[in-house]
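We did not get these values from a lab; they are worked out from the coordinates using the rules stated. No experiment lies behind these values; they were computed from the predicted model shown. Cβ atoms are built from the backbone, for glycine too; each structure is taken alone.
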Structure P
């Protein structure tokens, strides 16, 4: 089997219990985002936000890996590209802690826009210039 056929199967793959793994990862992700919000939006908060950043990055990476394993076409769709952009922005926070609030707000804006966008936006591929 070629790498392309592994990454882009004809039919999306799923594993037993995947829904519960996704629910667990999404719940951890929400806890991480809430902790980041508290750490970034309130003056005088200590560095405990770093633990929440790690939780957010790890749970988000888990969700990304499942999406790619299901069907790598996700990488070519705006929904996947937006999440990779969010991961990049979150990854920049330890490098530029002075920009943590604008980077975090950017992540929230992307999240809100993409998660509530219609399917023809979320499934659009810049590469193919159409929904896939």
Structure Q
């Protein structure tokens, strides 16, 4: 495998790193600082943790098993009815930044992920 064919998924550490990130994200979100964001989710975060890990795996160029099992996935459609505000969007981005650090995703890759997630998060504001 050449350097050009190594995916971001592989560069951040594969399945173990994505799992750490998904777990860290919802652990962070489940703290008092993120009350508004947490209130937008179901009481049981187990299925949501699985969904984030599956989505991130595919988004980063890893196996698409989770996407396939869902019959496809449109992140915008799935979040359209959540009433995302600038405040909850900012909380999501802040929680992801904390989770990337907690999951020990290397700074160059964490920075790239945050840069890529910024416009996605802003686009969700238009989908209310």
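If relative contact order in percent (Cα under 8 Å, 6 or more apart) computes to 34, which of P, Q did it come from? Clearly, the read-out refers to Q. When mean count of other Cβ atoms within 10 Å over residues 20-27 is calculated for each of structures P, Q, structure Q comes out greatest. Given a computed value of 4.0 for distance in nm of label points 7 Å out along Cα→Cβ at positions 36 and 68, which structure among P, Q does it belong to? Source structure: Q. Here Rg and Dmax of the Cα atoms in Å has been calculated and equals 16.2, 55, so which of P, Q was it run on? For Rg and Dmax of the Cα atoms in Å, the value 16.2, 55 is produced by structure P. A value of 3.5 was computed for distance in nm of label points 7 Å out along Cα→Cβ at positions 12 and 100; which of P, Q is the source structure? Source structure: P.
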